[in-house]
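Read the figures in this text as sums done on the coordinates, not as results from a lab. Treat the numbers as computed from the prediction; the structure is a model and nothing was measured. Cβ atoms are built from the backbone, for glycine too; each structure is taken alone.
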Structure I
Amino acid sequence: MKNISFKSLGIFVLILGIFFSLNTFFLSIKASFGKDANVPEQLKLALYWTSLDGKNVQCNLCPRRCTIGENQKGFCRARKNISGKLYSLSYGRPVAMHIDPIEKKPLFHVYPGSESFSIATAGCNLRCKFCQNWEISQIDPETVKVAFVSPEEIVKQAKQSNSKTIAFTYTEPTIFYEYMLEIAKLAKKQGIDCVMHSSGFINEEPLRELAGYIRAANIDLKGFSEKYYSSFCIGNLESVLATLKTLKQEGVWTEVTNLIVPGGNDSPQEITQLCLWVKDNLGPNTPLHFSRFFPMYKLTDLSPTSINTLKLARDIAKRAGLHYVYIGNVPQHLGEDTICPVCGKLLIKRIGYSVLKNNIIKGKCKFCHADIAGIWD
């Protein structure tokens with residue numbers, strides 16, 4: 001056997017080094033193949049959009065169906081066209097994470113007295129003049145410096161906090177749809193229910209996909225005229241009514257909130273129309289929350305809703321045939337309590353977001369054993 005010279009060995013080592021260098025290079029090329037160098041790390045490719053001519057795209061998530069040019073954002077500010085593809089700017093970037101009473105959503109017929117791990121991101125697809133969270137709903141997600149929090153981490157923290165539910169709330173959850181959907185899928189596997197408080201301004205197809213992972217929703221039915229939606233919210237009533245019908249069809253427990261704005265949507269005629277629509281389309285067991293307006297954002301010149309107007313709205317709803325009608329933003333008002341629609345006895349006593357007494361046992365009235373609609377322990 002011939003001895004291998006040091007010169008031959010050196011050439012061999014050199015060739016071997018070149019081979020591994022080239023291999024690493026090609027593996028790197030393979031790993032990055034298909035990625036766009038213009039896309040920042042951790043941005044999520046959006047769902048529900050189509051490519052148009054050139055590098056324009058159309059977002060199909062909400063009824064606006066924004067046509068978005070390259071490097072432009074949609075109306076919600078939370079979805080951006082980068083190199084002809086639509087990306088979510090809010091994915092994994094919560095601006096709020098709190099543990100709230102479920103009553104704050106407000107959901108009065110879902111696990112009363114339980115806690116809900118609540119999250120939101122920046123942005124909204126409406127422009128409500130009365131928004132109570134306008135500091136985070138009316139800003140651009142790209143301007144907010146927040147740490148990335150994965151869906152896995154959200155579910156982990158919710159579980160560690162012993163929260164009964166995860167709530168998508170504060171701002172409009174539709175605009176962080178991809179984030180919400182992934183969290184909801186993971187939470188369902190962990191036995192945690194997800195709920196949302198939404199304006200209901202979302203298209204049917206994405207809503208039906210989401211509905212498979214959302215146990216309950218409170219939808220803001222902001223008024224009952226297209227004129228009100230157009231002037232106060234830059235939205236439309238028809239789309240929200242369609243959302244409510246879809247949630248009903250999909251079996252998602254639904255409660256409705258109506259913020260009564262003086263001089264905007266507070267006429268007895270409009271309130272009557274709203275109540276009758278809820279009863280006829282969602283059923284008399286649908287909880288309806290009339291909420292008191294306080295001056296804020298772009299409506300600081302108005303007065304708070306009068307207590308008499310709220311009482312009148314509640315009376316109208318009762319006469320329309322709704323069984324569970326509540327008054328919100330008025331602490332220690334009797335309108336916070338749940339009353340049995342059959343025997344008239346007190347079922348749930350509330351003060352603010354606290355449950356002081358619960359006489360619902362296995363979904364039935366403790367006194368007359370009537371079925372009480374909702375999601376109970």
Structure II
Amino acid sequence: MIQANDFIAAAKKEGFDFFTGVPCSFLTPLINGVLNDRSLRYVGAASEGEAVAIAAGAWLAGRKTVVMCQNSGLGNAVNPLTSLNAPFRIPTLFVTTWRGQPGIPDEPQHEVMGVITPDLLSLMGLEHGLFPDSLDTLAPALAQASLRMEGTSLPYAMIMQKDSVAETSLNPQTPLARPNGRRLDLPGDGEAPARAAVLEKFLSIVDPAAAVVATTGKCGRELFTLDDRRQHIYQVGSMGGASAMALGVALNTKKPVVVLDGDGAFLMKMGNLATIGAYRPANLIHVVLDNGVHDSTGGQATVSPGIDIAGVALACGYPFAASCSSVEGFAQAYAEARKAGGPAMIHVRMSAGSMAKLGRPTVKPPEVALRFKAFLAEGAA
């Protein structure tokens with residue numbers, strides 16, 4: 001058994017300085033230790049997949065990251081680990097507990113995952129080892145994790161067994177503040193605009209210094225087709241993860257950050273809004289391009305027509321939210337969002353459909369990630 005501070009000190013020596021995750025009783029001492037250390041940043045995520053995406057954004061912004069979760073949440077993390085970290089070659093130290101470890105009594109809901117945890121990590125192509133539970137194994141284990149992450153540019157997993165870390169009490173925490181939000185509803189001027197028209201307007205008004213995270217599907221494809229820029233990163237998978245990745249970026253850069261989301265992706269990971277609203281990055285603008293359908297898969301309807309997306313954002317702690325249904329309305333909402341400070345929500349009602357000759361990004365995901373990371377590093381302290 002080790003002390004939380006032992007792990008934290010050794011992790012700091014290896015450069016790990018950004019932590020995120022979802023609690024587990026096995027992880028309680030370690031999470032408490034991280035929260036007690038004011039030199040570290042811990043972001044409590046709404047889901048394990050969100051934590052992986054937050055860490056990916058933080059890595060792009062220059063941090064060395066740790067994701068912590070219970071192995072029952074591995075299912076939630078499979079999607080971003082395989083469709084975000086793998087294609088973009090984004091490493092993170094992934095600490096998962098081993099609830100239901102064979103031979104150790106546990107609750108029935110952990111039985112199946114306990115048996116398959118190591119094999120599931122291997123199936124995802126993640127190298128892994130046991131979490132160090134003694135001082136003599138601590139430094140070598142972290143050095144090995146760092147070495148393999150540098151060699152593969154992929155996550156490395158540590159499987160934490162019960163009682164690996166001694167009990168650690170949590171110091172009093174300052175509650176996250178929740179502001180009163182301001183809402184702006186802008187009337188349309190007839191037929192809702194096409195997504196390409198909104199993106200063209202966006203490209204004409206976005207700050208050249210702003211980092212832009214585009215969600216998977218036709219949003220990123222249209223943005224690339226209209227104008228490929230170093231300030232863009234196009235998610236090609238990890239549906240619903242763009243806003244979480246943008247949060248990880250925004251918390252670790254002074255640059256403006258804009259996430260271009262879609263209604264289907266927004267609905268898939270609505271918990272992201274609660275986390276964004278709680279941590280309140282003032283430099284983040286969250287745009288939801290809402291055409292009411294899953295455009296990339298044939299136009300099947302989403303439930304967005306019945307959702308007050310601006311209202312949801314305000315209820316989650318966003319200090320500003322606007323809704324609009326025209327290109328001019330979007331431009332006005334964007335100007336107001338920049339003045340209001342973030343996190344700010346802009347909900348744009350659009351028509352379904354996409355550009356007639358729509359290509360796909362020709363720049364490979366690892367190249368996109370590295371040039372985006374270099375863009376974020378420009379002008380950094």
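In table form, for the structure just shown:
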quantity: Test item: mean count of other Cβ atoms within 10 Å over residues 99-106 calculated as 13.8, pick one of I, II; calculated: II
quantity: Given 0.30 for FRET efficiency 1/(1 + (r/R0)^6) of positions 227 and 363 (r between Cβ atoms, R0 = 35 Å, to 0.05), calculated: source structure among I, II; calculated: I
quantity: Winner on distance in nm of label points 7 Å out along Cα→Cβ at positions 131 and 339 once structures I, II are ranked, highest first; calculated: II
quantity: Origin of the value 2.2, where distance in nm of label points 7 Å out along Cα→Cβ at positions 139 and 235 was derived from one of I, II; calculated: I
quantity: Structure (I, II) behind the derived value 19 of relative contact order in percent (Cα under 8 Å, 6 or more apart); calculated: II
quantity: With semi-axes √(5λ) of the Cα gyration tensor in Å derived as 50, 25, 17, matching label from I, II; calculated: I
quantity: Entry that produces -9000 once helix-only ellipticity at 222 nm (-39500 (n - 2.57) for each DSSP H run of 4 or more, over all residues; to 500) is calculated, selected from I, II; calculated: I
